Structure 1
Amino acid sequence: MMDPFYLKLLLAFAVGGLMVTLATVAAETLGSKMGGLIGGLPTMVATSLFFIGYAQSPQIASEATATIPLIMGFNGLFLVVYVILAKWGAWVGMIAALLLWFVFAWAVFSLGINSFALSMVIFILCLLGTYHLLETRFRLPSTGKLNIRYTPFQIISRALFSGAVVSAAVYLSKVGGPIWGGIIAPFPTVYISTLIIMARSKGVEFSRRITKSLLVSGMVNVVVYATAVRYFYPLLSLALGTLLSLAITAASAYGTYWFMKNRMR
């Protein structure tokens, strides 16, 4: 009989793949602002943290949030690098951005950084700095709704990729400790699939334009969710902690959408 942990891992794979695929398809068809909002919602992190808590314990899921703000700061740098280098090709920008992300993530693991307070400080600095670059330095305009036709390969490969990342976060948090779960859970899966598909279907410039909304929505709402989980999971049940965290994130999502609609170029 299969170990219950691996059954939960398979469930995490299936649910993660489905949830992220639905979120990214919606993001790519609703224009850069609304699409960026949906693409930046904590779909990946919420699924990963829930299944870490389900497969192990809510306390371990709470501990895994320590590095999430820090990694989300790196995700902001990921988007900036993509914007800068994608003018020479989407894959050039993507590979360079991924290399930078892995270097920073490895540094976090190697140095054993596990301070939520330090993560928040670095996150705030990265959020302010990267938004300033995308809004004032590169002056990326927004776009309207896009008509994108997906191939079965795109849908299936996206589901497999995102499911693999969610299950990897759950597995690594068990064998390597919560710090690994906190590093892998915010992996920029949504950013990668969204940017590459948009670059191929509508051109590199379209993919560059959505980065600003992805940055604001992703960095703010994911960190709000992770912070709520950090304090709710140890105090409440897994289900109730998740529901309250989602409710708080819904309020922050409304705030970020208002900001993007009224304040962003």
Structure 2
Amino acid sequence: MNASFRAYVDESGCEGFSFRTSASRQASSDWFVLAAFVTRKRTDIETVKVIDQVRREMELSPKRHVHWKDLKHAQKVRYAQLISQLQARIIAVCVHKPSLVEPETFRERYRLYFYGVRYLVERLSWLARDRHNPAKWGGDGTVEMVFSNRQGMSYDEMRDYLRRLDRQQRQGQDVRIDFEHVPTEKLSTNTPGRCMGLQLADAAAGAAFNALERDRFGNTEPRYLRILGQILYRFNSEYIGYGLKVVPHEACAEAVGIEGMEWLKGQK
């Protein structure tokens, strides 16, 4: 049976740990964001076609890859407004790298990325478990995950990592992914230029990143994420800790201290 949901996954920020010591020094980002744009499989095609409207309104080439970083402020606002009207959900896992305990361990290959994947897949499994409605939408209650293809990334290693977490859960370890809803065989990759859904995931990741990452003047821009707030994944009306997850927990104080981000208080 076909999956019930499709989740497009992309990122924003880098995985480096050479942080800025002055405003003029180019360095690694403080934040690394991994975000998913989630659709119902049955309505996926019409949902992601919003990219065509974005191109028309912004007078872009009909085949152009809409890349969040290439857009100006007014375009980002409008793009976020269009996305916020869709029948979809967004999940963003935001990792504050300076707050990580033993950061040297996260310099190992894929370690930081997989750290974000674990939290993201966890929430994707919860969303599928709680929102599956076979009578109305069909499908088997699973999520088909489409990751933006990263050069040099071994997706077989990612599958192995998720299978290892599954085994650890069966052995009684604290792994909170509902694996019944996120089968690794339904994990695939594509490029944003060939996949409109991944362009929407790029926008979701970019909006969360802009809300948290300070520019060289010390400013952030939380407006885009606030616009997208209405489609953040929620559980019992709560999106903090669900649609928006800041990790590690020690980073919450840093995030709350950012102007315009006071609503992060009480994150789970």
Structure 3
Amino acid sequence: MFAAQRRQRILELVRSNGAISLRELAEEVGSSDVTVRRDLKALEAEGMLDRRHGGAVVPGGLAHEQSYSEKSLVAADAKAAIGRLAAELVSDGDAIVVGAGTTTRAFAARLRRCSELTVVTNSLRVAESLAGAGGVDVVMTGGLLRSSIHALVGTTAEETLGRVRGTRAFLSGNGLTAERGLSTPNLAVAGVDRAMAAAAAEVVVLADHTKIGADALLQTVATEHIHHLVTDDRADPDELAALRERGVEVHVAQVKSAHKGRS
């Protein structure tokens, strides 16, 4: 692949994901980390993207809000692995809060095995995944439907969550950094996510490698209030180390991927 073609492909990947790691870019374009790092420097000089430690983001440094269908196409294998690992943090008898997102839906699908579980959620997709699971009671928050992410937001959702106290809240988002914590670009989504975090004794963030090191406009959960992170083995190790230093327990899911092993 010529340099111009490679850089065009890098731009497409950054724009479609909002934020993407250096490792994933190198795998996608079939080049070394050194070559891609050089490409990112050149593209940043042209104002086409912003470099971040371990990857790149759309110009301005803030991840944009993707639709549910867009998100479902990104890192699907990683999200499935994260869902499996995160389910190990749930025990029969728990009452948990689950936020919206394609990763939380993958997590919810693993909860159908539970024999005594209560799930409070604002996500239509999470509720759909648990429909018919005899041992799981699902409580919907109510609220205004945000169709792009198939989730309920607004005052009604936040007020419902204000009356809830769960063991753990399982949240996703658009970005996670050690410095700033979990973030999202949408005000209504941020409000509900904050209410979910406040409704549980512990916060568990489910974030694939494309979100680690990325940042969005609005902080939802500060790093000091995040107890667990479940991510995948392609996440930036330096960012994970920084999160551990700030007290976050990091769980890394191993992903069997066709990309692994490529040079």
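We did not get these values from a lab; they are worked out from the coordinates using the rules stated. Keep in mind the model is a prediction, meaning the values are calculated, not measured. Cβ atoms are built from the backbone, for glycine too; each structure is taken alone.
Descriptive notes on the structure:
- Source structure (of 1, 2, 3) for FRET efficiency 1/(1 + (r/R0)^6) of positions 13 and 221 (r between Cβ atoms, R0 = 25 Å, to 0.05), computed value 0.40: 3
- Which entry (1, 2, 3) yields the derived value 2.1 for distance in nm of label points 7 Å out along Cα→Cβ at positions 21 and 189: 3
- Relative contact order in percent (Cα under 8 Å, 6 or more apart) derived as 29 - corresponding label from 1, 2, 3: 2
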